[in-house]
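**Student:** The structures come next, written out as structure tokens.
None of the figures in this text is laboratory data; all of them are computed from the coordinates on show. The shown structure was predicted, so the numbers you read here are calculated from the model rather than taken from an experiment. Cβ atoms are built from the backbone, for glycine too; each structure is taken alone.
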Structure 1
Amino acid sequence: MHVSTTLNVGGAELMLRRLIEARNGDANYRHTVISLGDIGKVGRQLQNLGIEVHALNARSLRDVPRVLWKLSRLIRASRPDVVQTWMYHADLIGGLAARLAGNRRVIWGIRCTNLPHAKMSTQFVVTLCAFLSRYVPSVIVCCAQSARDVHVARGYARTKMVVIPNGYDLKELKRNPELRGQTRVAFGFGDEDLIVGIVGRFDPQKDHETFVLSAAALAAKVDRVKFLMVGRGINSANEVLKGWIAQSGWENRFVLAGERSDIPRLLAGLDVLCLSSSCGEGFPNVVCEAMAMGIPCVVTDAGDAADIVSDTGIVVPPRDPMALAEGLRTMLSRGTAERSRLGELARHRIEMHYSIEMISAQFENIYDQLTEGLPRESPKVAVTS
């Protein structure tokens, strides 16, 4: 049984979906998914796969007693072999509900490193989880080494923590010259244009201001460079972002695409992907997705980004627009053939380390350890919260 804080589109929710998709139909596992909030887009996608999904529709802290009681009853009724939780609120509520239901095989999930910038309510939940980490979960899975380090420093039980990175379906992510051309035409880019893309919601931790400043410095040196910005809040209604772009003096070089569901299609049109994050990144999905599609990356040293790109891309310090601009200029100056070679190396790195098959096997190894000795007449049930 999987219990998640929400089932809207986000890194944790999409990883949950990929994990289930990778073994959907496997007779050894039956998955049930619980959302503490509403059903969400990912919840509906899972239902379309034939997965049982429940929404507890929590709206505020006042709902916590009701949700805790209802979730405990669901766990007691379905008797899952494993309860796996995703994100802080689900770790806390899902872990306690499992214990109330008599289930001690609990896996917590940690997905971010942004603790200093989290809301006070989240800070309170993290403090509780740090204390309870010695008693409630059997295993704590972190999506990144940086996330593990931050939470150990915060007081989480070091000996229970393991790192399992995100995994990706490489059949859906691959270089596509035809799609590249279609995407560039759709956004008005020419064949000779050099397209730098950034994908991520408008949020301080993504540091779009640094990206815009670096883009302006780059545009002053590279005639054909243009910038495709994608993500929630990245649109013409965003007055703050529009102000930064206007001040740059290069408004005609920017395209704001807003929130999109066809990220692979957009990535196909890029020459370089940029990650400008200053903090809070754990394991940036879009970097892996771009690399899987053969797009070289220029990233800030945030979360595990540097480890992910390794020698296939360029890493610069965060909050340094000139360093980011120089990294992008260096990558663009290498030419089409060299960027293509780096893209091939990037794809190979994802295949070797981050395929969903490899990552699923790591989760299944934990499931097998936790359920060793249990009767196998019925399928194991993984519960994620």
Structure 2
Amino acid sequence: MRHTFCAALVVIGLFRPAAAQAQGEVGAPDPAKVRVRIGPLLMNPTIAISNIGVDQNVFNDPPERQPKEDFTATVTPKIDLWIQMGRSWLSGSIDEEFVWFQTYSNERSANNRYTVGWRLPASWFNVNLTAKFAKVRDRPGYEIDLRAPRKEVTYGGLVEGRIMSKTFFGVRGEREEVDFDDAAAIVNLLLRDQLNHVTTSGALTLRQQVTPLTSIEFNATRSEDRFEFSPLRNSTSTSFGTIITLDPFALVKGSAAFGFRNFRPDSPDVPEYSGGTMALDLTYTLLGMTQFAVRALRDVEYSFDPAQPYYVQTGVDASVSQQIFGPVDVVFRLVEQRLAYRNRAGFPVREADRTDAVHSIGAGVGYRLGRDLRLGFNVDKARRTSEVESRPYEGLKYGASLTYGF
């Protein structure tokens, strides 16, 4: 797969960018993302060299453990691919990430993510199939500080039919499997024993196509989580929600999902959760020079701790980018996450119903060397607060980045 990406970089200088697809063609790639065309094959090769600098707390250690500092760098080559087959589109992506540490070589990793999809848009029905595979060694979220090796396999599909001129009724299904490495452990707990699981879900959808590229969907979903070695975490969820997908060519683009989830663990010792959920990914561009981006979420996540098997995560990740003059721009970043844990009845816990919080603030300045090449310098400071003595940490990262094609 790595040779495939290198070959794609070579052809950048040999072929002219592909002609833009007709705007509004359902299933077609975004014309702004297509840079290379070889016959029917469309490609968007990109590469980023990020975090070329210093990480002052490599392991997210609390202050009393004397946090370790190291020089680090991350290289991320990626290629997106599309090919049209009749009325349908076959798409895929190859994402390779190489993380390097100078002193702590055991923290180095090569992360691989592959995606393939097939979409068939038709007058009276649509089919959308997707499969994903990831073999990574990174932090699974804001709770686990270990860069944990694991495999993730996901596949699913959506079939929907037109019931009115702009209204579609559909059925969606998905299966996700997560397997941690046998040796990955945190506080003397093997992650495989706590978090290896399979999630299966099915949904009924009703979608209104407001414009060719903007839609509103209502859905009802039933999902089951089954844990290989920790059945106390087994659960069944029923969710109702709305998803608004906005035109990618508009000033405001992205998606916004709001819903209600009834989360019911199989074990009577684990409390239920009934409440709102949210997933936002929105971008707004003002006068072509200022860009506001926000990602927000609220949902249930599983914890590695048997005493507090899950938590409700609520968070926002926001940024503002401003072009100062010519090729110079600045960016400001803010991250706020709250992890509200739920206790397992009859099980001793260190801090009952605790809430951990992660705060991060950062800034950067960039200089564009042409249309696709950007050189940047970034500084980010993160801090986690918790009532559990070993959980708080502070860390500062600073360094340069070089991106092509983003």
Structure 3
Amino acid sequence: MTFKKPNDTLQTGNVMIKILHVASFSGNIGDNANHYGLRKQIAKHLGEPVEYTELEIRKFYQNYREPDRLRFDSSFAKLANEHDHVVIGGGNFFEIWLENSSTGTTIDMPIEIVDSIKTPIFFFGLGFDPYKGVPEGNIEKFKKFIDRLYDKKIHTITVRNDGSHQHIERLLGSSYLGKIEKVPDGGFFLEIDSPSEKTFNIPNPYIAINVAKDMKNLRFIGNDLGISYEDFIASFSEILNGILFQYPSLELVFVPHIFSDLDAIHDVLKHLKETHRRNRVSVAPLLHGEDSEQEIFDIYRKALFSMGMRFHTNVCSIALNTPTIGLASYPKLNDLYHEIGFPQRVVSVNQKGFEKKLHPLIFDTFSSRDSIKREYGHLVLQLGQISDNIFQKHFG
């Protein structure tokens, strides 16, 4: 499966379904994996060839100032009405911290625009959380937006299985659980179709690792219970040095998902032993664009297990039957693992003493790989059934 440019088509039949897809298409390899799973599900339930028109969500951001900036305005409504379906997501677009948004979120779609759109909208697997703050009035603005969408009876509103449903119940009230459904993230349905084997290939057993530095001040607060980013890097690197000493044939492969991950990887590498850096450490390429998720997530697929901070490091490893250890430096990752029933597989690495939990979990993962893989296989099958029910209702 590939991501087609705007107005490209998948020529698989005579009837062409036109879908307008608003999401992040550039700059984060995890988004590519999410879209892969989403479009795989759409194709399964539509049963018709599809033409996608892609709109980059970053061009709708309030801080985007380029001439090609987009808005959820009458022009967007007109374009939406020229398509058979509109899909918005997946992504963390239901964070409710934006003060000057009509909905309090990135989806700054006024009520009059909602009313003018006659095409069914599928809000797919959006993240809803209060972790960046909730300005006064944003809850009510968001409720009005959801109420109007729900009243139209043609739209489907879903949040991803990362704790968003619990936040909705707590902040909006239990009545909204009937208006907003929970769907598995598209990354849970990633498959590796045709990795090239030439972009990146490690013959020895390895652990795939992702570390992140964006939102540094939110990830590492450094309060009474927390630690600084610098303290995390020093402690985590010490653990990695110890693992490499204990397992002489083991290698480490660091996997960046966005540009700033390279900075975090560099910070870890500075703390590793020189002999390890020279002989037993690799860094995957920073890729983007069509099929790039195939190359990068194949690295996770082949790993003994993965350790990572990013959401899709964990989701896609699970999809590919690779054991995981979530390195939680932002609450969403803890929410994810609790949501899917594996809270024992995540460690809050921004807390004092995280090493006491992470170190034994690493060694347990070496010895429990087969059982973890079986448990993940069962989980993905269960999530597939949930996803099928929701997609069938909207696209069937």
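**Student:** Going by relative contact order in percent (Cα under 8 Å, 6 or more apart), which of structures 1, 2, 3 comes out largest? Spell out each step's value before the answer.
**Tutor:** Working: 1: 21; 2: 11; 3: 17.
By relative contact order in percent (Cα under 8 Å, 6 or more apart), the leading structure of 1, 2, 3 is 1.
**Student:** Suppose you compute Cα extents along the principal axes in Å, for residues 53-244 alone for every structure in 1, 2, 3: which one lands on 60, 48, 38?
**Tutor:** Source structure: 3.
**Student:** With mean count of other Cβ atoms within 10 Å over residues 85-92 coming out at 24.1, pick the structure among 1, 2, 3 it was computed from.
**Tutor:** Numbers: 1: 27.5; 2: 14.2; 3: 24.1.
Going through each structure in turn, the value belongs to 3.
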